[in-house]
Structure 1
């Protein structure tokens, strides 16, 4: 058994399922739970033990990994669903969900009262990174908690301890500010190229390798050119993260005009096209070209 860690995974959706599979491939003993039971049951074929409820998932775990929708859901599963109470003192909770900074700090304090360590450990890399075990994992918490969780985190990506409790979520919000603004910039550039009479696919190829190149130009720009907006990263999740980022920026007294502009554009996209992939921001900007007199 890898490192002797017994791991419980709470949340096996688009991100949690491939992350759990990577833990299993690395040799860890993994128990899984999901609100939609069929999603957890699908992992039994990979060797996971399927738990009936959050408490059963956490009861024998040395490390519990959360990959849930938002802070309210994390709190409900941990504290109302019985997972926290079922944990043994000395266990670690690595919450890899993207939630608000104050929520992460509150969860850490409540778990500490039970003798359980906490890492806020949100990720970047999307479903592609989750499947490839190449996620960027931004951790807030103590050095001892990080050291205990690190072998498992390394089976899912590249973990880095960035500071005390809440720092992981701060890093993720900074990441999402960059992602949102860059998706917008790439969409704007490709919509402009097409409207002005150039082939957007060739323009994208021409930008590759220059100062405008980025992972987002590669992946999201490719989706824009292909008109492939099947959901990998939800527009609703991007909105949630931008709302949290703007609240945190306001509390810190930091300006965030690009994040504010991006939030409005993503909200318009969600209203018009539903919860498409966040690269679908191209649709919103292209729609504005079509409506220009």
Structure 2
């Protein structure tokens, strides 16, 4: 049974962690001001401002920040500072029992896809594919949408992707996130469970041939055989060289040409405009290009 975190209230404490890459100070401060101006008390994890090569501190330090924030009763939600690389290194160090015993809102995208799906699968906790702290100032609409969902002011929505790739209607729990991260988890104990899921896939600045390679790997691994449906994000910056004359939309249309389930393209979550926050683990319906939440992503109070 999936657990839903309690909704966020103005004045609550928000913990900010950096489970992956080293964080730019100016972008961090700008994002913290957005949360402060929205009426929340913010506390940084001990490793957020650390740098260990391309990481925000050692694996042990970043994992300790996550455990501490989940255990702290004053922290009601945990936001991630940035993505980059490094979250997957923490998976063997994390205790899912800690997350299960202290269910809280957890938000992020990009490399944080590792943690988002792990918390759904091993801790049975809804997680939120939404904006990173370092991007909040640049994406005011995304910040508004995020906080409206987390506070329960907007418990459901009916949103549209840009277009239909394969028509149809399907229902299932939402799963997924950054495509390259999902592919990196294949063959590990932390692989994203896709059977019966509405699978959301997005990425940024990947050439169409690389998208084709990743989708081909997923297909050959059987990860696309039993999904309920697939929704692609904006795929921002995923453009070919001029001489290649192929688009990422062409690649997706070919890969999913004969599937028996609906496929849509262009839902703005994650990289790009990234307006929408997707609650992973929550049941939704995909009908053509329309995605509808079928339940509240936060617990009823």
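A few notes on this one:
- Which of 1, 2 yields -16000 [helix-only ellipticity at 222 nm (-39500 (n - 2.57) for each DSSP H run of 4 or more, over all residues; to 500), calculated]: 1
- The maximum of mean count of other Cβ atoms within 10 Å over residues 45-52 over structures 1, 2, that is, the highest value, falls on 2.
- Per FRET efficiency 1/(1 + (r/R0)^6) of positions 53 and 245 (r between Cβ atoms, R0 = 35 Å, to 0.05), the highest-valued of structures 1, 2: 1
- When relative contact order in percent (Cα under 8 Å, 6 or more apart) is calculated for each of the structures 1, 2, the largest result comes from 2.
- For mean count of other Cβ atoms within 10 Å over residues 61-68 computed as 26.0, the structure of 1, 2 it came from: 1
- For 0.35 (FRET efficiency 1/(1 + (r/R0)^6) of positions 21 and 197 (r between Cβ atoms, R0 = 25 Å, to 0.05), calculated) the corresponding structure among 1, 2: 2
- When Rg and Dmax of the Cα atoms in Å is computed for each of 1, 2, the one that comes out at 18.1, 57 is 2.
Where a number appears in this text, it was derived from the coordinates with a stated rule and is not lab data. For clarity, every value in this text was computed on a predicted model and none was experimentally measured. Cβ atoms are built from the backbone, for glycine too; each structure is taken alone.
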